[in-house]
Structure 1
Amino acid sequence: MVTKINGDLFAEMIIQGAQNLSNHADMVDALNVYPVPDGDTGTNMNLSMTSGKEEVQNNPTHHIGELGKTFSKGLLMGARGNSGVILSQIFRGFSKALENETEIDAKQFVKSFEAGVNTAYKAVMKPVEGTILTVAKDAAKAATEKVQDTVDCLEIMEHVYQAAQVSLENTPNLLPVLKEVGVVDSGGKGLTLVYEGFLKAMKGEKIENKAPSIDKEAFFNDEHDFHGVINTEDIVYGYCTEMMVRFRPGKAKFDETQFRDDMSQFGDSLLVISDDEIVKVHVHTETPGEVFTFGQKYGELIKVKAENMREQHREVLRKEAQKAKETEEDANATVETAIITISMGDGITKLFKSMGATHVISGGQTMNPSTEDIVKVIEQSGCKRAIILPNNKNIQMASQQATEIVEVEAVVVPTRTIPQGITAMFNYDSSADLKHNQEAMTTALEEVKSGSITYAVRDTKIDGINIEKDAFMGLVEDKIVVSDKDVNVTLQKTLETMLDDDSEILTIIVGEEATDAQTEWIETFMETNYEDVEVEIQQGEQPIYPYFFSVE
C-alpha cells in the first residue's frame, strides 16, 4: 500500500514513465494516421518527457510540490510538437495542483489528475475527442471514482492505467480516421506508456533501457556516413562505386562467393547481390576503373556510378561551417522586431531571409523545435517584439507556448506550410505595429493553396485511397489526394486538384530528392494544360518532400 507520495517517489515515477515512453517511441511513431515519413508523435513526446526527467534528476528534492515545479518547467521548455505540448500541459496542471504540498495523499493525487485534464483542454483551441485529451480525461474520471473507496495511491494508479488502456482502445470509435486506418491514437498511447511507468515505479519496479539514443543530427544528415571522419584525408577509399553487370555467355562463370572474395581486394563497404541474370555491386575504392574492368569479365556493364566521397566530405564540412556561421550570426543579431520562421532546407532559409526574416530556426518535418529553442532565439535577439511563423501545424502549439514565456510582446502567425509562410512574409509591413501585421499576415493565408509530394512509409488506406509502402503521395493542405508508384501520375493529380480557373501563379519549391527530369515534366505539363498560369521555380533543398507547391 502507498498512502503518501513525496518528491522522491514522484521523481522515480517520472523517471520510469520517461523510460517506458522512450523504449516504445518508435512504436508510437508508427501509429500516426498518415503514412508520411514525418510521423513523429513518439519522438516528440519522448524528447519532451526526457527534458522533464532530466530537469528532475538535476534538481532532486523530497518536497513533491517543488519537484512538480521542476518537472513542469522541464516539460514546458522541452515540449516539441502538438503532442509534446499537450503532454506538458497535462503535467503543468497536475504539478500546479500539488505545488504547496510536501507530500500528497490519495485525494490530492486524484485532484492532480483532474487539474491536468482541465489545463490541457484549456490549452487546445479546438479539443478533439479520441485523442490524448480523451485518454487523460477518462483516466482522471476513473481515479475520481476509485478514490471513493480507497486511500491507497497505488490502487488509484492501477485504476488510472487500466482506464487509460480502455480509453485508448476506444479512440477509433470516437475518431473515424483512426478506425479507417486501423490504429489507436498515437498521443493517447504515449500517455498510457507514461502512466504504466508511473505504476511500475510505485510498485518498486525498474524499467530497463531498451531504446536507442536519440541522435538529433541524424534527422537532417542524408550524406554518406562520415561519422567520426574529421579530416577529408582520413578517408582511405575515396570513391563510392556501384555497378550492375548483366551476365553474358562466353564470359567468366559467375560464383557469388568467389566474386565477393575477389572484389574485396578493391576496397571496403562491399555489398554484392546477384540472381541468375545480373550482379549488383557497391564498394568504396580508390580505383573505380579497375572495379568496372573486373566486372566486365563476367558480362556487360548496364549501370555504373562513381562518386568522389572526399569531395562530398569537403562539401559537408563547408555546409557545416556555413551553417555554424549563420547560426552564430543569427544568435548575435539584435533587432527591434524579430521575425522568426521555422524551416528545413538551405534554399528555403535563404528565401525567407531575403524576404526579411531575421531568424530562421532549422526544423519542421521530422524534427520539431522545442519551446525552449524558440524562446532562446527571441531572448538572444534582444528584440522588443517578435513574430513567429511555425510553417508546420505540429509546431504551432510550441510557438504559442513560447509567446507566453518570453517577456517581450510576441505573436504567432498560424502558418501550417512553407508556402503559407512565404505568403505571410510578402504581407509583412515594417512600418505597421505587431497587431496589424499579425492580422494582415494571417488574413493573407486564405489566398494561397499549399501542396506537396512525398512518399509512403507503410501500406494503409485513408480517405478511400489505397496507399502502398514507398509509393508517392500528393497532399493538398493536410489531405492526401493521390498515391501512385508513378511520380508523374502523382504530380499531375496533385496539381489538377490545386489548380482552377482562378489560379494565376504556381510556385514550385524544389527539394533535395527532386530530379531535373521531374521538374521539366512539371513545366511541360503546365505549359500544355495551364498556359495562363505563371510558373515560378525556387530551389528549396528541403529533405523528405521533393516538391512543395503554392497556388495563388
Structure 2
Amino acid sequence: MRSEAIGKVTPKFDLKDGKLVVAHVLVAFIALLIGGIAGLLQTMVKSGTIKLPYNIGYYELLTAHGVLMAIVFTTYFIIGFIYSGISYTLGGKLLPVVHRMGWAGFTLMTVGTALGVAMVLTGKASVLYTFYAPMKASPYFYIGLALLVVGSWISGWGIFYQYKYWKRTHEGKLSPLFAFMSVVTFLMWQIATIGVAAEVLIQLIPWSFGWVETINVMLSRTLFWYFGHPLVYFWLMPAYMCWYVIIPKIIGGKIYSDALARLSFILLLLFSIPVGFHHQLMEPGISSFWKYLQVILTFMVVVPSLMTAFSLFATFELNGRALGAKGLFGWVKKLPWKDVRFFAPFMGMLIFIPAGAGGLINASNQMNAVVHNTLWVTGHFHLTVATSVALTFFGITYWLLPAVTGRVLTPRMHTLGIIQTIIWCVGMFLMSGAMHIVGLFGAPRRTAFTDYEGSAAAGWVPYYVFMAIGGTVLFLGVLLMVYNVIALLCAPKGETEYPIAEAMESAEATPAYLDRWRIWIAVSILLILFAYTIPLMDMIVNPAPGSKGFITW
C-alpha cells in the first residue's frame, strides 16, 4: 500500500458541504440494504426454496428491488459524489445558493422516495422497475416518482450554477475535468428525464386517477425508454469520472489525456440519449428504419467506452514503467492491489468488459431476438449497474466519507473493503453467470417460481438454485458494505485527501472548443429530434387503440 493512502494531510474539505454529501450517501446505502433484502427473497422464491407469506407478493419484491437499487441508490449516491467534487474543485466550497439548492433537491427527492416506496411495500405499485403502461399503479407511486425527478433537477441546477459562477470568475481558464464531467452527466440527465417526466405527468397520473379511461401504450413505453437507456449512462458516467480522475491519483500517477477524457464524455452525451428504440426491437408499431437508426447510434457509444479503456490502461502502464516495471506486464505488479480505493473500482472495470460485450448482443437486432425478455437480460443488467457501477461506488465510498467528515481510512478498513469486494464478485459470478446461461435456454425474466406443469423448464431449476446461492452471497456483501459505511463514519478523526489527479505534462493541450457547451447541446438536441420526432408524431397522430389499466397482483 502506498504511503499516501492513509491520512495524508491535505486542505480540509468544507464540513458544511460534507453534511450534504453524507446525507445523500446514507440514503443511498439504506436503499441498498432494503433493496438487497428484496433481492435475496426474490432469488429464494425463484429457486423454489421458500414461499412468501400470503400478504407479500413476488412482484412487490421485484419492484422494490429494482426501484431501490437502480433508481434510489444510484441517484442519491451520484448526486452526493458529484456535489462533493464540485465543492472541492470549483472554489473549495459550495456557494450558499447552491448549498440551499442541494438540500432542497435532497428533501424533495426523499419525500418522493418515501411516497413511492410506501406504495410499493403496501402492494399498491407492483409494476416493476420498468413502470410503463399498461400495468397500473397507485397514482401516488407516480407522484413520488415525479417528486424524485424534480428534486434531482434542482440538484442538477445547483451544479450548473456553481460551474457557471466559476467560469465567470475564471474567464479564459479551462474548467477542472471533474467539474466538466459533472456538467455533462447532469446535462444528459436533465435532457433524458424530460421523457419520463412527460410520461408520468401527462399520461400515467391522469390515467391512474381515472381522469382518462385509456392510455397510449406505445407512447408510454417509448417515453420510458427515451429515459431508460440514458439512465444506464447516468450510472456509468460517474463511474467513468472515478476511473478517469480519481484512480490515477490513488495509484500515484496522472491522467493520460485531459482532452481525450473530455471528448469521451461529449460523445457519451451525444450518443446515449437517441437510442431507446433498441429496447423496443421486438415491438410492432415502430418502423424498422427508426429502429435501425437508433441501433447504429447505440453502437456509436462503444467508441467513448473504448477510449476510456485505452486511457485507463495507458495510465496504469505508464505509471508502472515510471516506477521501474520491466517486461510486457510488469506494470501490473506495481498497482496498489491492497488499496481498496483502487481494488474495488478496478474489479468494476474488469467486469465491464463482459458486461459491455453483452450490451452489444442486446443492441443487435438479430441476437436480441434470441435473448429478448429472458434472464440473459437480467444477468447483463446485473453485470453493468450491480457490478461495474456498484463496485466503483463502493470504492469511492472508502475515501469519500473520510474526506468529507474529517476522518481517516484505516488499514483494517482496506482489508474489510477488499473482502467485501471479493464476496461481491463471487456472488455476482454465480448469480449473473447462471442468469446468462439459463437465459440462453429460454428462461423468462420477471417471473416467480413455476414448474410449468412438468415441461422442459425443469432443466432451468439448477440454474435458479445457483442464482439463489449467488444472491445469498451478494446479500452478505450488502451487509458487510453497510457495516463498512458505519465504520467509516466512526473512523479516527484526521484529514484525508480528496484524490483529484492532474493531466500528464506530455499530453496535448485541451482544445478550447471542447468547453463550448452551446455546440454540444445543440448537436445533442438535433440528434434527438432526428431520431424521435417522426416516430413520436406517428404514435400521437395515429395511435393504436388505448388500453385500460391492468392490476395483476
Structure 3
Amino acid sequence: MASPTITKVSLDVPALGKATGLCFDGQTCQYYGVPYATVPGRFRRPQPAPKPWTGNKWDGTKLGAMCPQPPRDYQYIPNPERPWVENAPISSTECPNLHISVPAPPAEVAGKPLYPVMVFVHGGAFVYGAGSAAIYDGRRLAQISQEQSMPTIIVTISYRVGVYGFLASKEIKEYNRQFGESGVGNYGIWDQIEALRWIQDHIQAFGGDPSRVTFFGQSAGGVSANIHMLRGEKLFSSAIIQSGLLPVCGVLSEEQYQIIYDKLLAVLEIPTALAPEQRLQRLIEMDESKVDLALMSVGVIPVLTLSPCDDHCLLPQAMPTYSSYSTFEAPSWCPRLMIGDVAHETLIWNKSFRSLDAGELISRIKLFLKDDVKAQKLMDLYQITPDMDRNKTFYKIGKFTTDGLFLAVHWAALRANPKMYAYRFDVPSPFETDFQAQAHHSLDNVFVWGLLKESLPPNQQRISEKMSESWLRFANGQEPWDRFDKNKEFMVFGPDDYGMRSISDDAKRGYAIWEEIEREGLMQDFGELADELCMRHSEVCDPNVPPKELVTDDFVTLGISTGNQLGGLRMDF
C-alpha cells in the first residue's frame, strides 16, 4: 500500500472532551489509545475511565499501551508497515484502551446517518497480542467499507492478558474481596466488558451506531464473544466467532489456578515462610519482566495458554464444556451469528506433540483417558495405529486436535443452531515461514483485514477481497452468503478460490466422524484429549510436576521469531 498523506483532525466527544486523531489521504481517520477503563492495581477489577479526559482532551495520535507478555518462539505472519507511529508502550495498568478507525473525516460524519460498528477482540490464548498490533490496524478495513458503499467504524480493543489478566488464587480472591470486588481472575474479560460499555456510551460521537455493533473475535477473541453472549448484557447486536468457542483455551477451576499460582511464586522464589497476604504482596510488587519469564517456566509448553476461571461470578452458571454445544443457541438480543475455522488450527501448538511417535501417542491417549474402550474407539475413528511413521503420526495428531478443539464443536453448535452463517478457511500461507503452504490458525486475519493483500498471489488477493467484503456485509445487516439453514451449505475459502459447499461435497473433512463421536457420548473426552495433546493442562495443573527450566535463546521479545523449525514434518490433507 502506498504511503498515505497524513493530517491531524479533532473531534468533540460529549462528556469527555476533544479527541485529536490522524486522517489518511483526507479520508479514513484514526484515534489511537483511547482509554476506556482504569486499573486500580494488579489483580484488580477495572473501573470506568474518568470523565472528562484530563484537560478535556485526548491525544489520539499515539498508539495505546499493550499489556506485558512473555516472548514467543515463532512469528508466522509478517507485520504490516506502519511508519507514522512509534511502537506501543508496555504497561499492565495502561493497556485498557481502544483504537477507532472511522471511514470519513469528522466534517463528513457530522449530521449523517450513523455507521455500523465492528469491535474486534484479538486472540493470543489470553497470553499474547494487543488491539494496537499492526495486523489489526483498522484503517484499511474502514477504507474498504467506504469503497464498498458500506461505511463502517472499526474498533480494536486492548485488554489485560497473561498473569495480569487471568491469574487466580484464594489469596487473590480474598484480596479482591477487601475492595468489594467479587469473583477472582478473568480481569481481561472484565476489561472487555468496560470497553463494550464505553462504546455504547461514546461511539456515537465518532459517527457510530451503538445499536448496530458487531463483536468479532478470533481464537481467544471468539472465546470472549461466547462468554459475553452467555453473560447476557446487551453490548452488541451480532457476532462473528473465528476459530474458537468457549472451551478452546480450556476452562480452569479456582483450585487449578491455585496450583499455577503456587508454582509461579516458587519460580519467583517468594518464600513460603511468609504469610499468604505477604506472598501476594511480593507478587503484586514484582517487576513485570520477571513475572512474564516465570509464567514461561510454569506453562510447560512454548506457546502458553491461560484460561477463563470458572469462578461462578463472571458467569453465574457453570461454563460450557465441549459436550454442551449440541444445545447451542444464540441469545435473543444477538440473533445474527457467523462462525468459522481453519484447516490446521493446532499447528501453532506443534511443539507440544511433534516429538511423539505412534507408540508414544497411543500410550498417551490410553493413559489420559484411563478407559481402553473409549481410547480404542477414538483411535479407530481417526485410524491411529502403531505402524504409522513419524510424518503420518504428526498429521494424525494435528487433525485429531484441530477437530477436537475446533471443528467438531463448531459442527455441533451449527447443527443445534443452523441459523448461523458458517465458513471454512483452507487457504495455504504464502509467507516464507515454517508454516508456509499451511492453512494455519490466525491466517484468516490476514485475509479479513486486507493489510497484506498486495503481498498475496493474485488468486489469494481475490479471496481476501471477498472475505473483507463479507465481514463488512455481515456487520451492515446484509447476508455475506446463504445462512446454513437455507441449503445446509457453508462458504469455503480456498485453497485457490471460494464458494458454497454442501456437507457431501466436503465430506472428507470428517462430519460423519464427529457425529459418531457425539452419538457415542465421547465429545467431552475428545475435546479434553485434544487439549491435553496441545496445551497439556494436566501437567500445568499438577502440583507434582515442577516448573521447567527456562531456556530463552530461541525467544525474542514480543513475538519476533527465530523460527518454529518443523524439521520436515508436514500437515497434508
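Read the figures in this text as sums done on the coordinates, not as results from a lab. Nothing here was measured: the structure is a model prediction, and the numbers come from that model. Cβ atoms are built from the backbone, for glycine too; each structure is taken alone.
Listing for the model above:
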{"quantity": "Parent structure of the calculated result 22, given that relative contact order in percent (Cα under 8 Å, 6 or more apart) is the read-out and 1, 2, 3 the choices", "calculated": "2"}
{"quantity": "Which of 1, 2, 3 leads on mean count of other Cβ atoms within 10 Å over residues 185-192, largest value", "calculated": "1"}
{"quantity": "Rg/Rh (Cα atoms, Kirkwood Rh), for residues 265-384 alone from the coordinates reads 1.26; which among 1, 2, 3", "calculated": "1"}
{"quantity": "Value -9500, calculated as helix-only ellipticity at 222 nm (-39500 (n - 2.57) for each DSSP H run of 4 or more, over all residues; to 500), assigned to which of 1, 2, 3", "calculated": "3"}
{"quantity": "Structure with the greatest value (metric distance in nm of label points 7 Å out along Cα→Cβ at positions 289 and 433, set 1, 2, 3)", "calculated": "1"}
